[in-house]
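Novice: Below are structures written as structure tokens.
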Structure 1
Amino acid sequence: MDFSQLITVRQSVRSYQDKPVEEEKLAQLIEAVRLAPSASNSQPWKLIIVNDPALKDKVAKATFSALVSFNKFVPQAPVLAVLVIEKPKIVTQIGGMLKDREFSLIDIGIAAEHFCLQAANLDLGTCMLGWFDEAAVKQLLNIPQHKRIGLVIALGYAKEDDHVRRKNRKCTEEMSSFNTY
């Protein structure tokens, strides 16, 4: 699929088939993240693929609660990908301090989008999750306490009735300009 098609079909999927994701496809997703660019080539992430059903269900339950119910679809996804933020290279850390920028957060976003676009190209659906019980996920996945989790991504085959939705986006003139704000 060409890039224009890919960015059109990629969407947040919130309804998944009860079908496992093939190991070959998981390998391609890992490779897509591995090849993502980052500031000073720091690659400040660790990708954890959670595909053990029992463990995945526990992590999925840490993405919602009685008060926060908008992620209740997550247990349907057969795989969860967890992006842990790692320490960037010293030059990136210094540059970040001097410029007051969180380069590792930018890098995690790029890596996550590589994952999601590769998934769409493999006919898989994804949904990036920023809301989760970080302490619970860390404990379940043996992530050191001093680390931060950037994102959790739900992954699987979209249900057949989950068609590509029309994208509701700002018009071009509202979100872009040439040569001045």
Structure 2
Amino acid sequence: MSSYLVRPAQDGDAESIAAVHAQSSHAAYESVAPASSQSLPMPKRIAFWRDAIEYGEPLLQVAQDGSRLIGFVGYDRSRDPKSRPTTGEIWALYVEPDHWNGGAGLALWDAAREGLIEEGCTEVTMWIPLCNERAIRFAELAGFKREINTAKTALIGGVKLEEIRLKRKLE
């Protein structure tokens, strides 16, 4: 049982979500991308997450430790061309580095899985840069399998990184 409260994102959460996104991205990619190249200006980052909360694209759940927001997950239908309408996608899953390995990521994944099932999805995908071994290990422990022939180059924080898609069935 997780000690984290997971709930739908609310209007006032955009700034905290943006801060978690920036902090976690920096920690995850500091070895491959300098901090200066990773940072979307904070006002743009906040605006992006404010719009996501307002329009529900992606759907957002947040994790709290006490009253402090420490992680979030964004999920919705797959954005991949030619994917089936029953395929969902984890668009983003970020947790403050101080809370890595503490169960917050699992609690957020569980909330996204339940939400996708409620939306009628039967499988889910997520794209992860190959250099993010921690995220790949997390996804594989959650039952995702690598789709080897899906590798593509993505621009993340101004740096080109190879990503791979992972997929699993939803139960």
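Novice: On mean count of other Cβ atoms within 10 Å over residues 23-30, which of the structures labelled 1, 2 is highest?
Specialist: By mean count of other Cβ atoms within 10 Å over residues 23-30, the leading structure of 1, 2 is 2.
Novice: Kindly point out which one of 1, 2 the value 2.0 was derived from, the read-out being distance in nm of label points 7 Å out along Cα→Cβ at positions 47 and 71.
Specialist: Only one of 1, 2 returns 2.0 for distance in nm of label points 7 Å out along Cα→Cβ at positions 47 and 71, namely 1.
Novice: Here's something else I'd like to know. Computing relative contact order in percent (Cα under 8 Å, 6 or more apart) gives 22 for which of 1, 2?
Specialist: This figure was derived from 2.
Novice: Then there is this: Have a look at 1, 2 and say which one yields 10, 39, 41, 10, 0 for P(r) over Cα pairs in 10 Å bins from 0, in percent, as calculated.
Specialist: The read-out comes from structure 2.
Novice: Please state which of the structures 1, 2 yields 2.6 when distance in nm of label points 7 Å out along Cα→Cβ at positions 15 and 135 is computed from it.
Specialist: The read-out was computed on structure 2.
All of the numbers you see were taken from the coordinates with simple rules; none came from a lab. Just so it is clear, the model here is predicted, and its values are computed rather than measured. Cβ atoms are built from the backbone, for glycine too; each structure is taken alone.
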